[in-house]
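Colleague: Next up: the structures, one after another.
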Structure 1
Amino acid sequence: MTRSVRKGPFVDSYLLEKAEEVKKNGRHEVIKTWSRRSTILPEFVGLNFSVYNGHKFIPVSVNENMIGHKFGEFAPTRTFSKHTAADAKATQE
């Protein structure tokens, strides 16, 4: 279920402040965030974020195609290690 249009997109306030500060300084700093639930806004385009996935920070460079999505979508939390030989053998039978 999506958020109400009347309320607008959810973004943690500290994230907006940090993004404005980085743009004002003109330096290409990486903004660390634990807020996977925050929506990517047009103000974030061109900035670099590090999104925490529960284990480490995943670098995310924001572009126009990411607007409206959540930061958590670009930092997967689970790693897939291949199927075992027993699984492969069971599917052949």
Structure 2
Amino acid sequence: MPDEFNPQIVIEAKLTEDDGTARDKVTRVQHLGTLSMRGRQPHEPPRFEVIACIAGRGFKVRREDMKKLLLSTRGKVFTLENLDRLIDCSRLAEFRTR
């Protein structure tokens, strides 16, 4: 969002039942987190917000992967239980139409 040339928000979503697929998605989200900070100082905001929407048993298996996911997204991890908060708890609220 808003487009591929000027991303403000990148959402990665995955439903998985095995930890291998979940681990691959965590690696992808970590890469996006790194890209969002490229050319920025640690105290500066990222170029774009990275959000992860996840579900499935695969994400519950490895606690260390969940920690990496939370750090890479700066806490913007949503599950089926809290997906209703996605807009209000992210920069998506800035793009809400009146």
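What follows draws every value from the coordinates through simple rules; no lab data is involved. Keep in mind that what you see is a predicted model, and the values were worked out from it rather than measured. Cβ atoms are built from the backbone, for glycine too; each structure is taken alone.
Colleague: So if we calculate Rg/Rh (Cα atoms, Kirkwood Rh) for every structure here (1, 2), which label has the highest result? Walk me through the intermediate numbers first.
Modeller: Working: 1: 1.17; 2: 0.97.
Result for Rg/Rh (Cα atoms, Kirkwood Rh) over 1, 2: largest is 1.
Colleague: I would also like to ask the following. Looking at structures 1, 2, which one was relative contact order in percent (Cα under 8 Å, 6 or more apart) calculated from, given that it came out as 23?
Modeller: 1
Colleague: Ranked by distance in nm of label points 7 Å out along Cα→Cβ at positions 2 and 66, which of 1, 2 sits at the highest value?
Modeller: That would be structure 2.
Colleague: In terms of distance in nm of label points 7 Å out along Cα→Cβ at positions 18 and 74, which of structures 1, 2 is highest?
Modeller: Max of distance in nm of label points 7 Å out along Cα→Cβ at positions 18 and 74: 2.
Colleague: Quick one: distance in nm of label points 7 Å out along Cα→Cβ at positions 26 and 50 came out at 2.5 when computed from one of 1, 2, so which one is it? Intermediate values should be presented prior to the final figure.
Modeller: Numbers: 1: 2.5; 2: 1.3.
Computing distance in nm of label points 7 Å out along Cα→Cβ at positions 26 and 50 on every structure in 1, 2 gives 2.5 only for 1.
Colleague: Work out the source of -10000 here, i.e. which of 1, 2 gives that when helix-only ellipticity at 222 nm (-39500 (n - 2.57) for each DSSP H run of 4 or more, over all residues; to 500) is computed. Write down the numbers at each step before the final one.
Modeller: Details: 1: -6500; 2: -10000.
Among 1, 2, the structure yielding -10000 for helix-only ellipticity at 222 nm (-39500 (n - 2.57) for each DSSP H run of 4 or more, over all residues; to 500) is 2.
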